[in-house]
Structure 1
Amino acid sequence: MTVSFLETDHIRAVSGMSETPIVFIVDDDPAVQRAVAIVARSLGYAVRTLSSAEDFLYAFQESDAGCLVLDVRMPTMTGLELQKMLKSAGVTLPVIMISGHADVRMAVEAMSSGAFTFLEKPFRMNELTEKINQAVEKNRAERQRDRELTDLQTRMASLTRREREVLDLLLQGKTNKEMAEQLGLSLRAVEDRRARLMKRMGAASTVELVSLVKSLP
């Protein structure tokens, strides 16, 4: 099936501020929707039930946190096709793939495309409960790392040219005295720049500063 760029762009363009975990349930079987929704609500999560991949594309916002419980076999666009579209669009919402007609090929394809897990209907509710909780926690941790990375990149971008000079020399293992000689500055001037650099980067020590910088992609 050919995926239109319009659908992919929709995922990228829509934005919001939702942080409440949402369990999206995409399945054309109302009975499955109800069963999964009962489990998700019992865990305290918000729930969105949808009958097709296309409905999900128009309901989902990039800022939505949580996970996606997705049926493999659906009319028009299959769950595997939706999963691959989300991956190509950079959407990291964990996908719990479910199917009443599972086979080895589908399971391997779903997992190789990045599915969080694959459950065959009828699945045990305690297993579904465990996987939903794990998927939501994985998404929470990833979103937290993304926020921390964005904050670190913002801090890096705010450094002055002089602070960047000191940072570059620190990363080379230079001492304050060596930096002063190389930059033609007094030792006090280097110490002042280094102190401002540490404060701006939110680092309590040189080791922490180097670790933060090396964590950047």
Structure 2
Amino acid sequence: MEVKFADTFFKSLRNIARHETWWYKTYEFFRYDIRRFFRNVWKFRKEIHDFRPWDYSYNLKLFRRSLVLTADNMEKYGNEVPESRDKKIQKMRRAIQLMDHILEGDFIRLAEQEIGREVIHRPWSFKPDETGKFSTLEFNETEKEKKLNKEIYDKSDEIEKAQWKELWTIIQGQDHENFKATDPDDREKSIEEYEDWYDGSGMKGWWD
């Protein structure tokens, strides 16, 4: 068998070799890298300004911002076919939404919406002891109100756990070993079945 190469193939090899030279890397640093650095600092300015090294929420904010930029870029400039690209973007947007819930800590509100009523709040009071030097904090909800509130708090915890699990399930993605084509020999049918099975999750696939 005779193997032939077009001129463009050797041109591509020369370009790859040139990009590995010290002089091209120096040119690339001043021509592209410095400008990219300041552009990235601007894009992440709020997250960088607010960042603190003692809480996971700051890591999550950086991750969230990077995911917003990736989703926006893929939506505007992506070359991938819409059938799979749109699924990926949808999963990214859902992951961002879940991060927003986690960062805002609004699971009580979500629980109230799901149950259909709000937490009952009563003003606190302080009851002084016999000496008059110390006071005891008293919650003034009735037993019935406490029971109703507990239902919302329990639902809030349930939603928080479920959304935290959903977030990292989206990031991890589907196990592709679980996909089974009905007829592996029929390539076109297998591709169609895979496209139906694939839901857009899996961070490793979020590139264009």
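Tell me which structure, out of 1, 2, gives 37, 25, 7 once Cα extents along the principal axes in Å, for residues 108-147 alone is calculated. It was calculated from structure 1.
Quick one: FRET efficiency 1/(1 + (r/R0)^6) of positions 76 and 172 (r between Cβ atoms, R0 = 30 Å, to 0.05) came out at 0.70 when computed from one of 1, 2, so which one is it? Attributed to the structure labelled 2.
Structures 1, 2 were compared on relative contact order in percent (Cα under 8 Å, 6 or more apart), and the highest value belongs to 2. Here mean count of other Cβ atoms within 10 Å over residues 68-75 was derived from just one of the structures 1, 2, and that gives 22.6; the source is 1. Identify the structure, out of 1, 2, from whose coordinates Kirkwood radius over Cα pairs in Å was calculated to give 23.1. Label of the originating structure: 2.
Starting from the value 19.2: which structure in 1, 2 was mean count of other Cβ atoms within 10 Å over residues 60-67 calculated from? It must be structure 1, since only it matches.
For structures 1, 2, which has the highest computed value of distance in nm of label points 7 Å out along Cα→Cβ at positions 28 and 164? Display every interim value, and only then the final one.
On the way: 1: 5.5; 2: 4.1.
Going through 1, 2 one by one, distance in nm of label points 7 Å out along Cα→Cβ at positions 28 and 164 peaks for structure 1.
When helix-only ellipticity at 222 nm (-39500 (n - 2.57) for each DSSP H run of 4 or more, over all residues; to 500) is computed for each of 1, 2, the one that comes out at -20500 is 2.
Bear in mind these aren't lab numbers, they're just calculated from the coordinates by the rules spelled out. Since the model is a prediction, treat every value here as computed from it, not as a measurement. Cβ atoms are built from the backbone, for glycine too; each structure is taken alone.
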